[in-house]
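There are structures below to look over.
What follows is calculated from the coordinates using simple rules that are stated; it is not laboratory data. All of these numbers come straight from a predicted model, not from anything done at the bench. Cβ atoms are built from the backbone, for glycine too; each structure is taken alone.
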Structure I
Amino acid sequence: MTASAPLPTVLAALADELRVSSAHAVALEGLVSEMVRRSSGEDRKLAMQEAQGLDALQQHLDVLARFVARLADSAPEAAIPVGPALHDVPLAQLAARLRSALLPHGQALSAEGEAGDLELF
């Protein structure tokens, strides 16, 4: 039997992950701002475009997080299968957070093993 979770729970977990991504984008703004400050001429123009793109990304993620959270508030309590989707999550930390949010203690994914690869930089 494949793992399942209530639709509102799935949507709430997605909203949380979008908020996490938005926070990462905000954290990068300091780095990009420093690049803008240190550059000049054509390089400064390109750095400004990148900074504006990063700001747009952060706003986009924030709006999507609010949108999905709002959907979660009114979604029916129907259970949907999450096992196959969890198996497709290649990032270990993200996969662990999603499993924690979506699977009650004791509910296993399946015999295929757990999702997520080790994340190294």
Structure II
Amino acid sequence: MRILILEDDRTLALLIERVLDQFTTHHHQTTTTRAGAAELLASWSPDLLISDLNVTDSNRAETIEWITELTLPVVISTSAELGEVARDILEPHKARLWIWKKLGNRELIRLVEEALQCQTTLSPAC
């Protein structure tokens, strides 16, 4: 499986990469911009996106809107509260969105595996 990481904080990006390397066999690539992510989505065809909401070339609202247009599962990486507006925007897409509150490596792996499982089985429970 292929995982695209969109994270402009290099320290956090390295942490996510190391966790994926340690606990999974999935291939991954990292980019720091939404434009870079769009290019990799087109050229590399990942199975899952792990995305920060505030990145160098996109604010939280723009990134949320962009995420809602994607068809692949997304693990949103955030330490902030999403807020009522963000929840309203994301609610119709909740079947393919997971929120990682940056509260532990095992939680990230659990969310990644759950998202990928839903992607491959197309389970109605997802």
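Which structure, out of I, II, was volume of the Cα convex hull per residue in Å³, for residues 33-72 alone calculated from, if the result is 39? Can you show the working numbers first?
Numbers: I: 39; II: 57.
Corresponding structure: I.
Tell me which structure, out of I, II, gives -15000 once helix-only ellipticity at 222 nm (-39500 (n - 2.57) for each DSSP H run of 4 or more, over all residues; to 500) is calculated. Only one of I, II returns -15000 for helix-only ellipticity at 222 nm (-39500 (n - 2.57) for each DSSP H run of 4 or more, over all residues; to 500), namely II.
Sorting I, II by relative contact order in percent (Cα under 8 Å, 6 or more apart) from high to low puts I first, with the largest value.
Of the structures labelled I, II, one was used to calculate semi-axes √(5λ) of the Cα gyration tensor in Å, giving 36, 18, 9. Name it.
I
Here the criterion is mean count of other Cβ atoms within 10 Å over residues 9-16, and among I, II the highest value is seen for I. Ranked by distance in nm of label points 7 Å out along Cα→Cβ at positions 41 and 57, structures I, II are topped by I, which has the highest value.
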